[in-house]
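Laboratory data are not the source of any read-out in this text; all were calculated from the coordinates shown. Not measured: the values here are computed from a predicted model. Cβ atoms are built from the backbone, for glycine too; each structure is taken alone.
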Structure P
Amino acid sequence: MNTNNYPVANQLTIPEALNRAYAHWNAGQAQQAEQLCLQVLQVVPHQPDAFHLLGLIAHAYGKLDLAIDYLRKACLFPAVPATYCSNLAEMCRQKGLLAEAEQAARRAVEQEPQLIAAWNNLGIILQESGKFDASLECLQRVVSLEPDNPEPYNNLANTYKRLGQFEQAQDCYRRALALRPDYAEVHSNLAFLLNDLGRFDEAVASAEKAIDINPQLADAYFNLAQIEMSRMRYAEAQCRIDALLAFAPRHAGALTARAQLLMKRAHHQDALACARQALSISPDNAHAYNVLGQVLQALGQHDEAAACFDRAAALPGTVAEEALVARAALFMEMGRKEEAIAAFDYALEKFPASTRVMAARSDSKTYRSDDPDIAVMEAMLVRAMQPAISDRMSLHFALGKAYLDTGNSERAFFHLDQGNAIKRATFSYDEAKTGEWMQKIAAAFTPELMEKFNDAGAASERPVFIVGMPRSGTTLVEQILASHPGIYGAGELSALSHAVDRAGIFPGDLARWGKEDFARIGSDYLSRVDDLAPGALRLVDKMPANFLYAGLIPLILSGARIIHCRRDPVDTCLSCYSKHFAGEQLFAYRLDELGTFHRGYQALMDSLRKVLPPERFLEVDYESVVDDLEGQARRLIDFVGMPWDDACLDFHKTRRIVRTASVSQVRQPIYATSKGRWRRHAAYLGPLLNALGVAAPADDAQ
């Protein structure tokens, strides 16, 4: 039965009504077009052309779910134009439904092989699905068919970038801009590429140009925020995300980036809410699942975190590699080393040429000189297609670790110097200002101040603070204490710095604080940690940088104890220099700055040692723990006021989460190989030794 002759409104036939509807749409009269389509569907409930136009209208009004629903109905019919399937593919891509998008796009190109828009859509979908070689083939076809169209060059460049072919990507971006200088999307994408190449100022300028051209281009704000995060300019990144969310409050990528920024400031509950909001908007967003996993991991919800990493890895997209690495690292953190090794192996199986996996698994193993990983990582650094600068940095640190393991000082420091230099170039650090700050802290804590407010703080015996330089044995001491059934090791908490920051400027405001202020800061701190293992008699806060607040702790928490971990200064600094820290240790990436910072830290602790209450302050030397584990362990347990438990001697068997650079070492029994380790590498430590005022050992002593 021919339904085309059925009358619609005003006695129009179906074809006449549809033609008029499309004419209204093309003239910008969406409401009239929509009314005619709905009238057509009243007469012919499954008319595909009407569904298609309704889908375009819904999409124009930002109703993506409705648009997809309409286009799905349009594409149910086998003979619909290929354009309908191509449009459905693009809308599914925007929704993150990449499998359905690919299926629709492939149907479009099969129906009409000359439909350039369909090949273009398919190329983008394959790119976002992580199928880069197939994407490249599609987009090269589009470029050959439309050599004067800038859009395919932009899309092709994006795929080249994903493949790590940065030179080809840059050429394509430049070609697109030559064809269209005001192409905002290309300026934004080029910014992200320049960031990967380590050309940060150029990257920022390119992203800002994109925003100047199109102030509503969401990706430009997002890319600019990512660039600022990569060089640890978190306040600037926050401004960009706030600007994006001001006009796109439901932008899932922006909400995910905000969650990452909140994590950087240790506002984990707020980060959790942001990540969950992103997923409520984009339920199949792999990046949001990956970030949610990171937040849950930081909150100690490890099974839930693993499930999120699994989900991120399973979803279509380009996040799977990162998620699989995160999953393996989570197992390391949980002390499940065999599962971690298996997870790294699986990640390499899925991504055989992954620099990220190779570098990430370096802490899970001790290298031998014949380890094939060493040759593979060396080859990755010299291949024609260079890794992104962040991956190069990770490879240098991994190789530095590998060569330290094998005793090859020359190669170790070649790579460590390279890795540290790359990292150091990403941020600003004022050595003199940091030193002056520590001097001000030392001067603020006078005997008179300590005496005046010695009973001002909130009374609690529960907190135990472990402070000192990173890599000075703080994790080892925490693990010994946390092996006691009555003591909870909380890891590196930001609770104290948050409580102090909330009260004012430190140490500038110290002179005006009274008894009530000190008590309030202490109560604020306790409120932040009260929910952590409430049944434990002692809670260990192992944030090494809390040495900056060591003088303040007795004033705000009158019952708290402080354990200061010390280690040979050169061994400490060498260990710092060999690690790419997850947190912000800005002083750690140049040997001379490391030494200067350590001298400032020593001077501060020398000053505080004179005023801290001796019954609440204990100093523990790493070397003493290595030489006399039981004696020092008993001393620690006695200091925190707990009865002895033999489990403290088997600390390496304790199943608990360890979130520090010492995650692998703390799972092993005490070993003495790191004592005096620096002497074997003294020839490469000149700037550090000079800054510390330490003489290089004689050749025969190395």
Structure Q
Amino acid sequence: MRYFALTLASASLMAVAISAHAAETPAANVDTADTIVVTAARADVTADAGTKSALPIAETPQSISVISARDIADLGLANLNQSLRYVAGVTPETRGAGAEIYDQFTLRGFTVPVYLDGLKQFGSATGYAVPQVDLSRIETIEVVKGPASALYGQSSPGGLVAMSSKLPLDQAMYGSVAATYGSYDLYRVDADVGGKLSDTVALRVYGSVNGAHTEQTFGSRARQTISAALTWKFAPDTSLTVLGAYSHDPKNGNYSAAPGYGTLFANPNGPISTKYADGEPDDFFRRNQAAGTYILNHDFGSGWKFRASGRYQFVGSDLGAIYEFGVPMPETNDTVFGRGSYATHEQLKNWTFDNQLTGKATTGPVTHALLFGVDYQTAHSLEVAAFGSANTITPYAPVYGTQPVPQSPYTTPGATPGTYDYHLHQTGIYAQDAMSWGGLRLVVSGRHDWAETNDGTNTQHDRKFTGRAGLLYKTDFGLAPYVSYATSFEPQIARLEDGSLAKPSLGKQVEVGAKYQPPGTPILISAAWYHIVQTGVLTSNPATFASTQSGKYRSEGFEIEANAPLPYGFNLRAAYSHQHVRDIADADTRAVGGGLIGAGDGNLAVNVDWTAKQGPLKSLNVGAGVRRVDRVYAGVFDQTLTTTDYRQYYSPSYTVIDALLHYDMANMDQRLKGVTLALNVTNLFDKKYLTSCYLYPAYDAWCWYGNRRTVQGTIAFHW
């Protein structure tokens, strides 16, 4: 409550100051054209993901954060992980600089699914064939906080992340090209070209070639990706958009971790270098992704519309690597660590479909925004994997090239490959009524799902109803308090002690909050308190290592976000969260009372920038940001390695500073119209820190270093 009171007091003072500025500056005079403003801060912005309808964020009884393509470009962001740095309630980049195979983060303490264009991005049920969308494709990212199963079916109690692709614009011709170079030989070339081919057909093609070396010795990543979108308006009230995307990752980092001894735990030999790589130069991870999407829109008139969308997606990956256990070998003075080897060959194929009918109706003084939908999802993941032996390594003086890297699961030393074949199917029907009566907003959503899980031997059938109800009241002066209740369910892939497949975990949340948006301004401040309980969670019996569903988690916290223009050309983006994420029931009693691995106690992110509005420096944009992530739960471990002194550990909090500088060259010479320069610096003071650790009792102790200072410069041309 102390954090709640302090934060609420700060929010109130901020609101008073910003409101006073808004009163002095009419909305028509607020110039935000050259400032960094989250899309959600604009007065007329809506968030589709929270309600699957165009409901203004300020009138949605749920916490939602939005990141735009403009934000991604201005902040020099490279992936989804980095894009979530300025979102309250997110513990970002949990695998730091050494594991970029896919985006790993938690929201309100939980791992959450990612959606693209309203359709779920499925990942492998057991392995590494997980899609990763390049940010060159993305127009907006919406972070929906809290259970969303009432509209999306299987989902985490923490919420979800919904990305939207760039689609053709209603313009004759437009485009941009940008080139970036930076630290660790970072390079990136993005291109985006589009226009109307006729009065009824519009095309947009965009892609990227990017890559870099990593902090770790011999690590590197590379990607070539291209996407195209075609919109055909074949009738005045009907349009069809078809999207195609292909991405090739010939290499993607080295998925490296540093030992817990020498990072989280003291080592008599000193701290381990951030350059240390635990594998071999021949480690590899290759991935190919291909997807085709359609979006059909039809307007029946009188406020009724139909939207149908579907996507086929393929992900194929091959991985071979050597890794260390993070625990020193006996009688080596903590200098020698054991290693293992592994290799996988994977394929993931999935189809997703969603069909929606929306309309409006009126009953007396109440206006109804109605939504009816049915969706279907199926995914098939096939993995051949083997975990084998490898020689040891000395992190303080590593010698590489002495251990061959397995080129396939069938060449992994001392291992017999296993095959994992999983099928997932889900059908859901849902409905929603968003009611308006004066300043009152009531949103009621309900859904019933039929889910099926098959592991190649057994089949698990589940049926579940989930719901959401939210009530908000919007006052004339812009304050909108709200309360909501929502439930979730999430199928789990595991076989239990009795040989049966696991049933879905269940979640429920109560959220109480308020949003403040002075009428006619782009200012938006939101605050929320929430309480989440998840039951039926998979846990491992410490004696038999068999899975049980005895787990129960609780997440409770407070969040606040603010996006607003300030006087004299300044602009503010701020986010703060404080959360208690706890394991309150577990087959392993040593874990009870601890957190969830990878979940932090909260975060603080503040970014302030200033744009010159006149004079010789006109359009010059200078900004600085501070990001703090509170301690992150690491797990249960016996640091003495005697297996008698198990304790719960956290990786320490960290704070880093970022900076940026942008300039529009047209202010120097009109012949350079459309040319912009940018400089972005993350971790300005080159702080050495851990983003998270993973401790498994008596076996593994891994930690991940965060990104050291990165400087990148960009030149872009827009037309």
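Table for the structure above
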| read-out | value |
| --- | --- |
| Label whose coordinates, when mean count of other Cβ atoms within 10 Å over residues 294-301 is calculated, return 19.4 (choices P, Q) | P |
| Comparison of P, Q - label where relative contact order in percent (Cα under 8 Å, 6 or more apart) is highest | Q |
| If helix-only ellipticity at 222 nm (-39500 (n - 2.57) for each DSSP H run of 4 or more, over all residues; to 500) is computed and equals -19000, the structure in P, Q | P |
| Value 31, calculated as percent of Cα pairs over 40 Å apart, assigned to which of P, Q | Q |
| Origin of the value 1.00, where FRET efficiency 1/(1 + (r/R0)^6) of positions 238 and 270 (r between Cβ atoms, R0 = 30 Å, to 0.05) was derived from one of P, Q | P |
| Structure from which -1.17, -1.52 was derived, log10 I(q)/I(0) by the Debye sum over Cα atoms at q = 0.12, 0.15 Å⁻¹, for residues 174-565 alone, options P, Q | P |
